[in-house]
Structure I
Amino acid sequence: MTDEKINYMLELRASNRNIVAPFAEKFTDATFTPGKKAWSIKCDIALPCAFQNELNEDDAKELLANGTWCVAEVSNMGCTPEAIHTFQSAGILFAPGKAVNAGGVATSGLEMTQNCMHISWSGKEVDEKLHFIMESIHEACVRYGKQADGSINYVKGANIAGFMKVAQAMLEQGVI
């Protein structure tokens, strides 16, 4: 993606007309498919990232037919439950938003910690802490999501890991 393309897309976005066809007219290496969603384009990895339930069961089936092997929700609940079931039934890698989005939440937490403690970490230190957090989240998803056949159900793993974290905190604080 060139600066010219990015600037033109930003110009189209700022027009508030919700149009993308002119982009494909101006840049002939781009493809515009009228009446279709982005999910109709062949891809290896799909990243729903705009809004809740943007990717439904029909979209999921189209992605699978096009050979997609991984879907990671970058938005909160970007896929409908039916789409998630379709991906899981097909055995492709599906990463739920609660795990995928944890990096942004963790970074906010690291920023709040620095502010609260009146300290400043270098970019490298923040990056190291974030990598540790994300690796821990992945390990927890694998630990709690491992299936009998050896596959990983990241939705189940993320849900159970989240529950366990809250339960452990409650026990440590004497709430239960």
Structure II
Amino acid sequence: MCYRRPSALKPDCTQPCGWDVIVITFDDDASCVTEDDFNVRLVPDDGVPPTIGDVVVEGNTATLVLDSRIPPGHWTCFEYLRSQSPWELCLGRLPADVSGDLTSAPADILWLIDCLNGVRSCEYWQCDVDCSELCEPPDILRVIDLLNAAGCYDPWLNFSLPPCPSGP
């Protein structure tokens, strides 16, 4: 599954991509964890966050099944309320941000080229922008498409996420 594209390569652009399942590993047994133990919010707060439809627990792992995919251009934050010390996990999704600097910019094209040429070491999630399950030259074209709003994509050129709300 591809997590970078805001929509699939379909003519009607109705197949959004992105995370819709979040796996959290707890220090101890997670058998009592339910969807009511979490608060979900977006940063910036200008949209509707996904809701947790189900929690599947196995040992100390809780899998949160969301009713929709996390939206691009936001941090989606999951606050765990049940602990004596509540904590928060935030996931940001910014199409075309190959470098991981929280900004989609032309420099991401060069970053990707360096990854493909072996000048930089990139993780799979950074370089497979076109969701082909390979890191290869067509990914460069997809970054350009995402930056410039080609086809059905929104423009992501010079779009930035704020610093992570849950800290470093």
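Before moving on, here are some points about what is shown:
- Source structure (of I, II) for distance in nm of label points 7 Å out along Cα→Cβ at positions 18 and 66, computed value 2.0: I
- At a computed -4000 (helix-only ellipticity at 222 nm (-39500 (n - 2.57) for each DSSP H run of 4 or more, over all residues; to 500)), which of I, II: II
- Among candidates I, II, the computation of Cα extents along the principal axes in Å that gave 62, 46, 26 used structure I.
- Answer label among I, II for the case where mean count of other Cβ atoms within 10 Å over residues 82-89, calculated from the coordinates, equals 10.2: II
- Read-out relative contact order in percent (Cα under 8 Å, 6 or more apart), computed value 20, structure in I, II: II
Bear in mind that the values in this text are calculations on the coordinates, not laboratory data. All values derive from a computational prediction rather than experimental measurement. Cβ atoms are built from the backbone, for glycine too; each structure is taken alone.
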